[in-house]
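Each structure below is given as structure tokens.
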Structure P
């Protein structure tokens with residue numbers, strides 16, 4: 001689900017040149033999750049989703065405003081927002097008995113422990129995003145892009161963590177750059193990376209998030225090498 005939705009979003013992120021917006025929005029949504037977990041007793045999935053989405057939407061609105069009024073400073077503001085959200089999350093978790101584990105889950109996720117209930121909650125969100133993206137291209141313009149991006153990232157960061165969110169948006173899009181079928185290549189790289197990462201995590205008994213990021217890098221490099229060889233052969 002993450003690979004299918006992030007492929008077109010990542011391509012648009014590269015086109016706009018706002019590479020680190022995914023890290024910032026994911027971290028801000030993660031801050032909402034941390035605050036929800038600390039100040040509410042056993043919050044439901046819907047409550048957590050609502051609070052995380054509110055934080056992500058506010059971030060999306062902020063970045064849209066900076067795109068309009070402070071375009072030259074937008075990347076700097078995005079970077080500062082990421083660092084601020086990450087620092088606040090660490091501060092909120094400083095007295096948490098399992099703070100190390102909570103921070104690890106926020107950053108690298110716990111993909112192998114995602115429940116079918118969580119998948120059932122997020123699957124309709126992803127389906128709506130894909131339908132709107134390809135059936136109503138107007139959602140790719142202006143503030144609509146930031147809102148739909150925030151919606152996707154809110155779900156993704158809860159399922160796979162900040163690191164995989166960034167990798168799954170940027171690396172397949174890089175692999176598909178300057179190709180005839182960017183979406184197909186980006187989807188293929190994303191799905192293959194996730195499957196390879198999960199299988200490797202199970203076989204080697206290592207954390208699934210970091211190994212999936214490594215898988216994304218390897219698959220993207222292989223795709224780039226293949227693309228370069230094909231171009232050389234044509235010449």
Structure Q
């Protein structure tokens with residue numbers, strides 16, 4: 001499972017890169033807007049520090065024409081950009097038109113919240129389906145339940161669409177991996193939690209205390 005950081009902050013992205021963990025970056029309109037009014041500069045800086053693909057969302061969801069135009073524009077900026085289209089009738093129409101006329105553009109469909117919607121994305125040839133499962137934990141404790149059936153549907157029909165899940169906690173991250181997500185994206189604050197477990201901390205503290213009782217602050221090279 002690939003790991004992406006969900007951010008528009010180059011400093012955060014560089015920090016995640018320094019861990020050797022992430023494969024790419026996801027953004028959304030809210031993250032881009034939070035970075036300030038110069039959207040082109042923001043995107044340029046993200047591309048400069050990302051180790052791989054950058055998902056960028058086209059704006060709007062009711063008319064396929066501007067969605068298609070934005071997809072072509074964003075692809076022209078960098079072939080590392082994967083354009084996110086909205087999960088709507090217009091978004092799926094835009095996906096179909098682009099796959100017919102501009103097959104070189106990588107496309108994701110975002111805010112997918114049901115198996116039926118995910119099927120439409122797979123049938124129309126989306127490169128990535130971005131499941132809206134991260135925010136589900138605000139209203140329920142079962143965000144992972146969408147992943148396994150979508151994986152099964154895609155396997156049943158030979159759809160090549162990759163499944164992107166949005167994670168918040170280590171438990172969800174592990175369940176996404178277990179159930180077949182191809183990508184998990186996390187904000188940096190949640191990514192840091194992957195390294196932490198109270199039993200690990202307890203054990204490592206015990207080791208260090210036992211060592212220091214005999215050797216003090218010395219380490220093997222001293």
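Tabulated values for the structure
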item: Computed -28500 for helix-only ellipticity at 222 nm (-39500 (n - 2.57) for each DSSP H run of 4 or more, over all residues; to 500) - originating structure among P, Q; result: P
item: Highest-scoring label, criterion being mean count of other Cβ atoms within 10 Å over residues 181-188, among P, Q; result: Q
item: Origin of the value 18.8, where Kirkwood radius over Cα pairs in Å was derived from one of P, Q; result: Q
item: Entry that produces 18.4 once mean count of other Cβ atoms within 10 Å over residues 101-108 is calculated, selected from P, Q; result: P
item: Structure responsible for 16, with relative contact order in percent (Cα under 8 Å, 6 or more apart) calculated and labels P, Q on offer; result: Q
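The numbers here are math on the coordinates, done by the rules we state, and not lab data. Given the structure is predicted, the values throughout are model-derived calculations rather than measurements. Cβ atoms are built from the backbone, for glycine too; each structure is taken alone.
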